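> Below, each structure is written out as structure tokens.
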Structure P
Amino acid sequence: MSKRVLAMLSAICVAASLALAAQNPFIGEWKLDPSKSRTPDEMKVQHKEGNTYVFDFGGGAETIVADGTDQKGLQGTLLSVQEEAADTWIVKRKIGERLLLRATWKLSADGKTLTDYYREFESDGTTVSLDYVYERTGGTGSGFAADWRSIKETNNATITMQVKAFQGDGLSFISPSEHRTRSVTFDGKDYPIQGPDAGRNATCSVRRINDHNLVMTEKADGKVTDTQEIVMSPDGKTLTITVRFAGRDKPNMLVFERQ
């Protein structure tokens, strides 16, 4: 094949890519701006009896004996809670033998606030570091037993996202740090979420509101876990994702900048 033909094919491919990007302004490389984002969190800890507690991190209740042993959790995981001191708990979650997360909880002297040093360990060896400060908002009991709502979040992680074309006018949302890929078309059907950390029977669907506004719905075992409003700024430089989790009052607001 001649160099001229190769050059022509290369030009055609570039033109096609530019045309596709023009049709789909969401396509591109994106990076989270932590200074503009909010990821408020809520959790409930209920004291049952002895050192048995019921935890709800937003996905449903998990009853755990706080003795540091691995016990059956949600979605095939193992959860453990270790009472390291009167004001310190260590919370771990595994899948098989792989440690997914480790959180160190520190209770304030007056019991009104809880600081969570949260570390999530990805399959590629990277660590996601998040620090939360919660305040007691309700519930019964004392110590760690309470309804907690975050008042401050410090995100120390670098979070990126790639958006690519999928099956014509569909889109693939690739989250390397979460090891999840959501590939969907705008037909309203549920598509399986791909990746080792996607969760069992996790699906998503998307509908187009207009050229700069999408709504994505994620499910687990057929039940809605969250909805995401994905909005592109008029200049195409900023992508804002508002995540509303089932059972939570306050949404997450993630602001990504085009790279």
Structure Q
Amino acid sequence: MRFRLAGYFFVIAVLVASLAGCAPTYPKEKLKESIIRLCKNEYNIDVKVRTIGKTVAIYMPLDDLMDFTFSLTPSATEKLNDVIMSVTRVVLSTDANYDFYCIIAHDVRVPEIQVIIIKYVDDVKRVFLGDISRGEFGKRMIIDMRLNPQSQKERSIKEVFQKMGLDPKWQDQVMNDFFRSEPAGLGDIGYWNGRFYIKDITLPEFLAEEIVDRVKIEFREDKALASGFTLKAIKGAYHALPDKPYFKIEFTAAPHDL
């Protein structure tokens, strides 16, 4: 699932002007409002924006995100690209210092399923300056469609509440106190019931997810691997030990004949 890149000349012009020392088009004090206004005024798309640390998160509900095969519809793809372009314009011409932006989309008909797109701002700058190819840039972003982790958690907890016979007036309080917290990892990012579940994304954890994606690509595109093995499961993590930090990639693969 990859998205086209549009408006190169506009963004390059904005970036060059920014590097030349001109005043920022989108001051950091109005960054969130700028993204919301651009999406609404130019594309008639309503979004919500939250920032945390050096990460910008954008939520966009759609009424046509997926078709009956659970693939993105052409209309949803176009709207996602419109929002991506709006966010890109802002983060490349602001005096705010952000490293990542994350777009969260879900289908209002099936809010439990979400699409997550995470991009590293330095990579965005490099592709617009021609320092990396579009193909390489496509491999340097995280694009994932999955069940909303918070919705799964709350469904399970509510089932426990029912078994315990917890008074309904206390259920929401307990949920807020113990089960609605900032995500621990990128796999927990999402938006649920009017609330962002977003973290300040770090480069090491982003790279760990990139490594996972590239392993998946190798299993799809390498003829020897694809003809002989199936990738059953894979996960990556970065462990920031003070004396010896390292990446850990765990995967399970099996021959086709097993």
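Only the coordinates and a few stated rules stand behind these numbers; no lab work does. Values in this document were obtained by computation on a predicted structure and should not be read as measured data. Cβ atoms are built from the backbone, for glycine too; each structure is taken alone.
> Rank structures P, Q by FRET efficiency 1/(1 + (r/R0)^6) of positions 106 and 250 (r between Cβ atoms, R0 = 35 Å, to 0.05) and report only the one at the top, that is, the highest. Could the numbers behind the result be given before it?
Working: P: 0.95; Q: 0.75.
Checked P, Q; max of FRET efficiency 1/(1 + (r/R0)^6) of positions 106 and 250 (r between Cβ atoms, R0 = 35 Å, to 0.05) sits with P.
> Name the one structure among P, Q that Rg and Dmax of the Cα atoms in Å of 21.4, 79 was derived from.
On the way: P: 21.4, 79; Q: 20.1, 64.
Answer for the origin of the read-out: P.
> Who wins on Rg/Rh (Cα atoms, Kirkwood Rh), for residues 26-137 alone among P, Q, i.e. which is largest?
Working: P: 1.00; Q: 0.98.
For this comparison of Rg/Rh (Cα atoms, Kirkwood Rh), for residues 26-137 alone, the top structure is P.
> One of P, Q was used to compute mean count of other Cβ atoms within 10 Å over residues 170-177, and the answer was 18.6. Which one was it?
Values: P: 18.6; Q: 11.8.
Corresponding structure: P.
> Have a look at P, Q and say which one yields -13000 for helix-only ellipticity at 222 nm (-39500 (n - 2.57) for each DSSP H run of 4 or more, over all residues; to 500), as calculated. It would help to have the intermediate numbers written out before the result.
Numbers: P: -3000; Q: -13000.
Derived from Q, not from the others.
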